Structure 1
Amino acid sequence: MTDKPQIIECVPNFSEGRDVRRVEAIVAAMRVEGVHLLDWSMDTAHNRSVVTVAGTPAAVVESAVRGACKAAQLIDLTKQEGVHPRIGAADVIPFVPISGVKLEQCVMLARQAGTEIWQRSGVPVYFYEAAASRPDRVNLEDVRRGQFEELRDAVRREGARRPDVGGPGLHPTAGACAVGARKFLVAYNIYFDSADVAMVRAMAREIRAASGGLKGVKALGMLAHGRAQLSMNITDFEATPISQVYQAVSQLALRHKAAPVEGEVIGLLPEAACERESEWMRQLIEFDASTKVLESRLEAPLAWPEES
């Protein structure tokens, strides 16, 4: 019996979702031998792009660092705005074990990547989730509190908010980067037949784990593309299947005389999270298992964009 090959995934989120040439340049910079490009997408309302790569551990770390450095060159947060919270040009960089690697190893890789990002780009780094060096930084929302604009001032006043690597001040235009290690996360958005932002914010408060809602669910309510959107990260789909999340959201929507009409998965979905005959999967916008399921994409990765 042979050992499983060592494969990790990295899902960097960049604070640019409107300029395709910039995003293509960032993705192209991430091309490293031993790394496969699995997915990348842009969202104009969030003004955010999400890239998924996978490969051997050392190569994926190098790929992520190069992407963060290119983002620091191309994205100016003093001129950037969107509905999604952010603290950096390369806002979050999580490392995820896929095969032959444990979460503890991804913690070490995250620490290595954070040090390299600071040394090469001058962008300071916060470690979060399993890579957090302090309990108050486990949750990404705590690290990102106040976003770039407030954090930029807070780090100079409050020692407790200073970065783990680099600083103490943020990079003047690229901010800071949150680097972490975590299990597989499903980024799932639901759109409603309504533009009522207060409604989806109230639903987010009820559904998120931090408010006593569903285990492993993080949620934000916002207006996106002219519709009310519930934007969720499901961090433990084994404990809380996505069908359970959808059912709870549908019941909450009834109270507001609204209904979920479309859903989308940002990035990839592992086969173990798929519930083929479920209502939530039937509502997914343009879902193609060959391109959106992790295991299928690992077998047939995307071509890298060319550097312009």
Structure 2
Amino acid sequence: MAILINSEDRVLVQGITGREGRARTRLMRGYGTNVVAGVSPGHGGEEVEGVPVFDTVAAAAETEGELYASVVFVPGPAVKEAALEAFAAGVKLAVLVPDRVPIWDVLAIEAAARDAGARYVGPNTLGLLSVDKAVLGMVGGRAEAARQWFRPGPVGIASRSGGITSSLAYYLGRAGIGATTLIHVGGDPVIGTPLQDVVRMFQDDPETKAVVMFGEIGGSQEESVAELIAEGVVTKPVVAFVGGKAAKEGTRFSHAGAIVEGSRGTYEGKVGALREAGAVVVDDYDEVAEHTLGVLRDLGT
């Protein structure tokens, strides 16, 4: 299995006629993603990479049938309208790739998703990839490279860094460790599917035996994961690396969601909480694969 996306799930691309929309549609389809429709107002009746384009999500759903996921490639200020339109048409998962989405818009998206029984990933995310099944967004780059670098296996990967998401899968793969799904949760302060939600989904996935997590300074996602482990909600092993060890108060570590504010979101607090809960916290990024191999050996996997 995998979490959030499988090969049979029907996918929509909003903003499909834009530069990024076209390029990423080609890559997603190349990897095997079931992209069945695109939306760009004013471009209805066109095709992109063999995918029919519609003016609205409702028109796409009426013609193509039920749509499970939408990948959104529109400018940040237009993301709210696109996401709300998708949820209103029955889409259950929206992947919000753009950054610079106003925070009040994200809160409106959160409310709309909750009312629709839907979920969103991002904003400011590279997306997610279920190995040998499908990719939503731009994780892994070229389809040929993703097939070569990422191998199927028992580890779920959750990351707050886009680049590190693929890097983890690559280095684990070089060590002979495959993955179920890898997901970049997004780099903004408010996101739809934080680390703790992803780890819970991996806990419920029978094919995921362990979780590898890349955390960062700022926010409280890592502490929330630690609470789930301490409470026994998450019982699968978690191997974690936390970036930003040298950051001081007021330091932003690569993006808006990774910033130390007073005593909140510090490296020491995150590492301490995870270790106390029982996670394997790795001090050196280069040793993540080694520690993961150890965990899998202990599981007999």
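Overview of values
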item: Value 14, calculated as relative contact order in percent (Cα under 8 Å, 6 or more apart), assigned to which of 1, 2; result: 2
item: Structure (1, 2) behind the derived value 3.6 of distance in nm of label points 7 Å out along Cα→Cβ at positions 27 and 283; result: 2
item: For mean projected area of the Cα convex hull in nm² computed as 14.4, the structure of 1, 2 it came from; result: 2
item: Identity of the structure behind 20.1 (criterion: mean count of other Cβ atoms within 10 Å over residues 43-50, calculated), options 1, 2; result: 1
item: If Rg/Rh (Cα atoms, Kirkwood Rh), for residues 179-226 alone is computed and equals 0.95, the structure in 1, 2; result: 2
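No value in this document is a laboratory result; all are computed from the given coordinates. Small disclaimer: the values here were computed from a predicted structure and weren't measured. Cβ atoms are built from the backbone, for glycine too; each structure is taken alone.
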